Structure 1
Amino acid sequence: MKQCAVDIHEIIEKINAYEHPVTFLGDGVPVFKDVIAQELKVTYEFAPAGMNRQRAGALCLLGAQLLKEHKEVSAADFRPDYLRLSQAERERMEAQKDK
């Protein structure tokens, strides 16, 4: 499934249909931990604290590995993939709509 912003219940429904163990990570886990525990029917786990969020150091380790392999990757290939507009962008669009 491509990255998307959807309701937690829709995610749980898809995971339950997937019928395979899953690992949860990211900043949404603490928010939805209870819902996951109540509704998920497949085996699951939560990633350990040191591995449950994106970290710049992980990108550095990947870069070091690629360097050892004499491979290059453009820095432009590593950029955020925002699924929603920021609050500032939403407010600006709303203000422009009122003009």
Structure 2
Amino acid sequence: MDAEIYKRKAQIIKAMAHPSRLLMLDVLSQGERCVCELQRLVGSDISTVSKHLALMKRAGIVTDRRQGLQVFYRLRVPCILHLFDCVDAVLRENALEQERAAARR
């Protein structure tokens, strides 16, 4: 495969690679949210949340729309959340391995 493809894939994954961004993506999986709602959920100041959202927008993960003074975000391609299922499977497998290792001791 072309190295450029891997570079673009890495950019998308990097744009998700922060606990606050993962939380926002999880919330956005339930539907569109305004920045103010996301800010309350994340617990960071509005400028930090806006920077996170801008980064994910540049990566093509989310899209926005303005309504008056408010900005609403939604997932651009909801299938991105299938990655969460895979990550959860890895976490479960890691926990099982740790349990097995503890039982052998």
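So the values come out like this:
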{"item": "Structure responsible for -20500, with helix-only ellipticity at 222 nm (-39500 (n - 2.57) for each DSSP H run of 4 or more, over all residues; to 500) calculated and labels 1, 2 on offer", "result": "2"}
{"item": "Cα Rg over 2.2 N^0.38 Å - highest-scoring structure of 1, 2", "result": "1"}
{"item": "For mean count of other Cβ atoms within 10 Å over residues 22-29 computed as 17.4, the structure of 1, 2 it came from", "result": "2"}
{"item": "Structures 1, 2, by mean count of other Cβ atoms within 10 Å over residues 46-53: label with the highest value", "result": "2"}
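Every number in this text was worked out from the coordinates using simple rules, so none of it is lab data. Since we're looking at a predicted model, the values are computed, not measured. Cβ atoms are built from the backbone, for glycine too; each structure is taken alone.
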